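Peer 1: Next come the structures, one after another.
Where a number appears in this text, it was derived from the coordinates with a stated rule and is not lab data. It should be emphasised that the depicted structure is a prediction, and the values quoted were computed from it without experimental measurement. Cβ atoms are built from the backbone, for glycine too; each structure is taken alone.
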Structure 1
Amino acid sequence: MVLSLERFQGKVAVVTGASAGIGKAIVEDLVKNGIIVAGLDIRAERLPELAQALSKEKGQLHGFKCDMRKEVEIKSTIQEVIKKLGNIHILVNNAGVLQSTDLINGDTEKWKITIETNMLGNLIATREVVQNMKANNTEGHIVHINSILGHTVSDFPNLNVYPATKHAITALAETLRLDFRRENLKIKITSISPGYVKTELQSASGVGELPIPPLYGPDVAEAVVYALSTAPHINVSELRIEAVGS
């Protein structure tokens, strides 16, 4: 099996949650491989600095402000990407949040933020990009950044609805694969499920770091590049990665 991103060079990829952590690492790897990346993030002010740091690479980064909880904003941003950069060949659904609360005494607003960002934002972005791929008969690739928590529930406090949203991503990825097959679309779907990844997510959520060996953003980015690099007739539907000893 020959692994290469050559067929995506000069093509457009959309990466959500692009300004930090896993998303930033994915953006860096794609740009270095000659891909034109539309980086979507609610904190878009971070993206020009990253674009400048990558300005000498083969690809390009273009930043777009987008709140993944707002359907109108997701739809308009995807259309803006298509208008400015061209038709989309890759979507990496990376945006996700974790809010520190529980299920017994839980904060409803924190549950809603997590569900709307991790599930509905993913669904809406995927639908809008797939419509563009269908209209242009694109042999594209959708990547969901999932989690080991999308397959099991770990005994760590304050995870609340987060594992449920990731279990949903597991089901949504497989349902999407079946939809693609049903409509005879040549679009791949990959769910990438890393174990604990040390990023800003833990400090931002208030959950804190976990007492196990971590992965890092570039580790997950390598998994994304691997899945995208496979031959057109190969679909890596699920990829799980964990740190040794975790």
Structure 2
Amino acid sequence: MSSRRVLLKLSGEALMGKKGYGLDSEVLTDLARQIYNVSNEDIQIAIVVGGGNIFRGLSGVALGMDRATADHMGMLATVINALALQDALERRGVQTRVQTAIEIREVAEPYIRRRAIRHLEKGRVVIFAAGTGSPYFTTDTAAALRAAEIGADVIFKATSVDGVYNADPKLNPGAVKFDKLKYMDVLKEGLSVMDTTAISMCMDNKIPIVVFSLLEPGNIEKALKGEKVGTLVY
């Protein structure tokens, strides 16, 4: 699958590597290297990053916090991750812009759809932070929303597993991996791809999703180049 404009969804947990919390400089450096390696190809790259390595809204709710407050804290965590990824990319010589759904003008641009598209057309990597800017929505939903808004051809979701399974492969050694799935199969079976809002949005806008492992060396580069990795949801 070869695509001209793609959206890469990175979980916050992916950025902490084996540290268990925060940011792993080796992971950031490797991500930047792989994106740099495809920067001369005819591929426009947008990124949505999560914040679970620093703070997850639902974790705050579990501690008794107000949901909206906890979600806003989670959004701010994604901004920290976006700035760290921007720094790693720019040290590699990749022009990068961070746009946030919550205005923090001193550190990043506000999200403006047409400006984001213009950056992409100029060959810059655009990192979307702060989710959708509203509580109660996940960064998966933010990825689906931004992909639809910028006209992305595909969403690449980098996770800790190498695709979509019929059960959790970490808990069930007999879990079966799918090569391809239809959106409705994901919704009917309740499979762990993205939340139902994100899947429905991708289905409505006909945006395929490729779920693959971030842990396998070179996988992001392979995915961005259109090589077969993980599970295709279409």
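Peer 1: Here semi-axes √(5λ) of the Cα gyration tensor in Å, for residues 28-75 alone has been calculated and equals 22, 11, 6, so which of 1, 2 was it run on?
Peer 2: Values: 1: 22, 11, 6; 2: 34, 11, 5.
Comparing all candidates, it corresponds to 1.
Peer 1: State the single structure among 1, 2 that was used to calculate distance in nm of label points 7 Å out along Cα→Cβ at positions 140 and 180, giving 2.3.
Peer 2: Working: 1: 1.1; 2: 2.3.
Computing distance in nm of label points 7 Å out along Cα→Cβ at positions 140 and 180 on every structure in 1, 2 gives 2.3 only for 2.
Peer 1: When mean count of other Cβ atoms within 10 Å over residues 20-27 is computed for each of 1, 2, which one produces 13.9? Before the final figure, lay out each step's value.
Peer 2: Details: 1: 25.0; 2: 13.9.
Working through the options, I get structure 2.
Peer 1: Out of 1, 2, choose the structure whose coordinates give mean count of other Cβ atoms within 10 Å over residues 12-19 equal to 18.1 when calculated. It would help to have the intermediate numbers written out before the result.
Peer 2: Numbers: 1: 27.2; 2: 18.1.
The structure behind it is 2.
Peer 1: Given that mean count of other Cβ atoms within 10 Å over residues 60-67, derived from a single structure, equals 12.0, which label among 1, 2 identifies that structure? Walk me through the numbers before you get to the answer.
Peer 2: Details: 1: 20.0; 2: 12.0.
Derived from the structure labelled 2.
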